[in-house]
Structure P
Amino acid sequence: MSKLQPSVCIDAVLERLDSEQALSIVFEAGLGAFEFWSWWDKDLDALLAARATYDLEISACCTKFISLVDLATRDNYLAGLNESIAAARRLNCKTLISQVGDSRERVERAEQHRRLVDGLKDAAPDLEAAGITLVIEPLNELVDHAGYYLIRSDEAFEIIDEVGSPNVKVVFDIYHQQISEGHLIHNITTNIDKIGHFHAAGNPGRHELTKGEIHYPAVFEAIQSTDFEGFVGLEYWPVMDPAIGLREVAQWFT
């Protein structure tokens with residue numbers, strides 16, 4: 001059975017607060033983990049001190065982003081990934097989130113797909129040596145990310161199969177994939193072995209999970225019926241007091 005755990009994306013839900021203030025709210029809501037986007041513009045000493053104060057786990061952060069579908073930037077991507085692996089080890093963070101870049105004009109889609117696979121194959125040995133999992137993120141192009149290359153989960157899962165590393169998986173963003181493709185429970189449960197992390201927000205609006213058309217208790221119950229062990233990052237922009245929204249979600253996991 002799954003051991004799905006909630007994690008708060010402090011760069012979204014608590015974006016205007018410093019580390020100590022944000023983590024105090026996560027703790028008081030009864031949640032045990034948090035994540036964030038960029039590590040390179042944060043005071044990591046302050047972040048680690050606040051983490052220790054509230055005894056919280058860092059579930060994920062992002063790698064330095066440079067396109068994987070642009071062949072000219074692959075070396076830079078790999079260099080940034082190695083910096084991010086070092087930061088993740090300092091943070092005791094086992095998951096790095098990576099976007100893949102916008103589609104390249106006048107480059108066949110099949111060629112961009114191949115570049116993605118080849119770049120991730122190049123990245124895999126360093127990830128495996130460090131014991132860190134890189135998760136690539138499909139995003140929606142209809143509302144938030146026009147021009148982005150990787151839109152649907154089916155192509156993302158194909159890429160994972162072709163890379164063939166246990167340390168390269170998908171972050172399945174439930175909000176984005178509701179917009180891009182729907183069929184959430186089927187697509188999640190039939191590919192659960194390729195998923196390393198989840199993100200969640202209400203749709204439409206990308207607000208609290210209790211708002212919108214996605215019935216999250218059913219989605220989480222489906223994930224809990226699998227062997228998945230990991231986190232779902234609560235990555236949304238609140239329209240109510242953030243502490244209230246977080247406590248509402250925390251009740252689903254008790």
Structure Q
Amino acid sequence: MITDPIFYAIAIPAVIMTGLAKGGFAGIGAVAMPLLALVIAPVQAAAILLPILIVQDAVGVWAFRKTWDRRILAIALPGAAVGILLGYLLAAKVSADVIIGVLGAISIGFALWRLWLSRRGAVERLAKAKPRSPAADTMLGLCLTVASGFTSQVAHAGQPPFQMWVMPKALPAARFVGTNAIYFAVVNALKVPAYFALGQLTPGNLTTAAVLLPLALVSTLAGVWLVRRVSAETFYLAIYALMIGVGGLLLWEALV
């Protein structure tokens with residue numbers, strides 16, 4: 001079990017962010033892994049987060065169990081399974097520096113993409129654009145969910161590719177959150193065998209996750225409550241700025 005107070009000073013806000021993300025503020029949870037990777041090895045950080053995410057997924061699925069999109073999940077889950085396998089093969093072979101660099105790039109890229117969307121009104125334009133054919137949409141969905149499964153396995157950062165595909169569909173908020181909750185609940189469950197194979201679900205890591213679990217549950221319930229009552233624009237801007245800063249630190253660490 002980790003006892004370093006510096007770790008918990010970073011882990012507590014990271015877990016709160018994952019809880020708010022699982023409660024409905026989809027996207028902000030991507031900052032958790034870059035934060036933890038500042039103080040412990042990325043693969044260990046991912047292993048500690050995994051059981052926390054699974055419990056948070058259960059809360060999110062229960063809260064939004066009646067609003068989800070069957071077609072999206074039918075396309076997304078097979079693609080994610082392929083991506084998880086590819087991510088496992090990468091994690092078993094590449095150095096920690098490469099994983100840190102990937103984390104930094106994902107963090108910066110996701111934050112800049114979302115800021116661009118919010119500032120340029122791209123979300124509204126995408127929603128009004130002529131829809132893709134079902135075949136083209138299926139192929140795009142498979143490609144992006146393979147990427148989502150891959151980045152989720154490596155860094156618990158599967159939101160950006162998944163949102164790139166789903167956001168232009170302009171789903172009602174409750175259906176988007178419900179579909180997101182079920183998708184990542186299955187994705188995180190599929191990652192368990194890979195983390196066992198990597199030898200990262202150790203008693204020490206699981207005990208550390210258990211210490212953080214009460215906070216994870218409270219923050220997830222808070223996210224469910226907040227997403228139905230609070231405008232997230234200012235909150236998102238602060239998180240995206242944090243993601244860019246943390247991502248820059250990770251890229252610097254990987255390069256030097």
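Given that helix-only ellipticity at 222 nm (-39500 (n - 2.57) for each DSSP H run of 4 or more, over all residues; to 500), derived from a single structure, equals -12500, which label among P, Q identifies that structure?
This figure was derived from P.
For relative contact order in percent (Cα under 8 Å, 6 or more apart), which of the structures P, Q scores highest?
Greatest value across P, Q: structure Q.
When distance in nm of label points 7 Å out along Cα→Cβ at positions 99 and 163 is calculated, the result is 2.4; to which of the structures P, Q does this value belong?
Source structure for this number: Q.
Comparing structures P, Q by distance in nm of label points 7 Å out along Cα→Cβ at positions 115 and 171, which one has the largest value?
The maximum falls on structure Q.
Any read-out appearing in this document is the output of simple, stated calculations on the displayed coordinates, not a laboratory observation. Given the structure is predicted, the values throughout are model-derived calculations rather than measurements. Cβ atoms are built from the backbone, for glycine too; each structure is taken alone.
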